[in-house]
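Undergrad: Structures given as structure tokens follow.
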Structure I
Amino acid sequence: MGERLMHTASGRRAVFLDRDGVLNRTRIVAGKPYPPETLDAFELLPGVIQACMDLHAAGFLLIVVTNQPDVGRGTQDREVVEAMHKELRRLLPLDAIEVCYDAGEPSDFLKPAPGMLLRAAIEHQVDLNSSFMVGDRWKDVECGRSAGCTTYFVECGYAEGLRSMPDFTVSNLSEAAKLILLTNYSGI
């Protein structure tokens, strides 16, 4: 893993974005978030398009990194997930979408493991230490931290705790984008 991080140390800056709960609305059942079941239920959250446009205009790569274990479990069709991602690409200036369909078995790519970020960093020549991970669950924070990114936790009030503290806690992607852009321009 250290070799991969060194390989990307002089690369570009990226904002890694979790999908469900950061970009699109989730279903909350007993305090736990679930992805939309159909393309018709797939709805971007307020401010997401503008936040992504602002980050992209500032020169950041935008890379979605999403666990979709329901496909691996057989409770979601892969075609539905891919249709949602086609819609994301139509609406947002994304550079890549990394997806892990593994369903809990040991995996280097299922968050909290950093594999999706490491793979994207190699493919897109990303400097992970100058990049950001924005997510709404403890798994996103751990994934970003393990990859060496600055972490933004979108607090959605789920009935699960964090395992370690994120660098920043925000209420939505718009707030995260403003802070990232402030950091980008001021050198904070």
Structure II
Amino acid sequence: MRQLRESLKAAPVIWKGEYPYFIHPITDGVPRMDPEVLKAITELVVERVDWKDIDLLLGIEAMGLPLTAPLSMATGVPLVIARKRSYGLDGEVEIDQTTGYSKGAMYLNNLNEGERIAIVDDVLSTGGTLEAVIEGVRRAKAEVTNIIAVVEKGTGLRRLQEKYPEINIQSLVALEMDGDKVVLLD
């Protein structure tokens, strides 16, 4: 946890209009990702889920790729990625996702009826993307049982916990922005 917390405290901050935005390799792919931070995140997530009860690991493009690949290797649970483009495969589920930053379609593929799914995401702010993914998984007749966001920022986690009490939703680190400073909350 120390490596993750220190890396977040040291994250550069840029302004997008009137909004301060921290830049971190886990959330943005830049600056360079320290493999020790990724290893720490993988170990923390492995500890928080009962993997024998999970059939599939689901990541969300783009940062879900580096987060879920080492988790799949560590747990032996196969993974799929919610993608921002359609492949037109049988059973593909289109979801509309809206965040505080963007709006667009995403696509879920290769989900089987009855599968128990753990989702790992980089940042949970408003919860808009995760809500759309949960509903898409349900349309595929699968079940989200666990969600772990590496970084919690804002009220989205609490909102999703209230809306989906049957899902174990948690974060590794909670933070807020104070001007151009990252403030860790836990």
Structure III
Amino acid sequence: MPLPHDPADRHRAVAAIFAEAARAVADWDAPTPVPAWRARDVVGHLVEWLPGFLGSTDVRLPDVAADDPVAAWERRAADVQALLDDPASAGQTFSDPHTGELPLREAIDRFYTSDVLMHAWDLARAAGHPDPIPADVAEEMLAGMTGIEELLRASGQFGPAVAAPEGASPGDRLMAFLGRDATRP
């Protein structure tokens, strides 16, 4: 299932994948493949980091309390969707010393929406569910990331690659490349 190309439509589709993974979590204290993170930490991360990331813009997203992880995710997803659906956002620019200037919608798509999709995998693993990342999307992401592996590793955001299990799904292979162990929740 290919994801839409438009940043707003892609976010809508990825947010739905993440919401489905979040609704499947029965134990918010369950471990995830991210060392030292519990399922609730995954949602907390996604709810908290985007407002600071958007600091170079005029966009101000409201604080979202993560006490109820599903409600927190739904609120943040709605805030981001409203931003992406707003025609005024098409003319805004995002600026960062590491990425340079990008259209705001592209920056959200490239950095946030991709992060949401990868963390849907973490939540699915915490809940004991299979890989939720569409196979073609995972293959495309892995192909793109392989070429910038040194840059990814240097960012400190990803661990060293681990071996994917025999017969691993494309999503499991992508996440193994990024340092996640598909055999652990």
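Undergrad: For which of the structures I, II, III does the calculation of FRET efficiency 1/(1 + (r/R0)^6) of positions 31 and 87 (r between Cβ atoms, R0 = 30 Å, to 0.05) return 0.10?
TA: III
Undergrad: Using the calculated result 31, 23, 9 for Cα extents along the principal axes in Å, for residues 119-158 alone, pick out the matching structure from I, II, III.
TA: The value was obtained from structure III.
A short reminder: the numbers here are calculations on the coordinates, not readings from a lab. Here the structure is a predicted model, which is why all the values come from computation and not from measurement. Cβ atoms are built from the backbone, for glycine too; each structure is taken alone.
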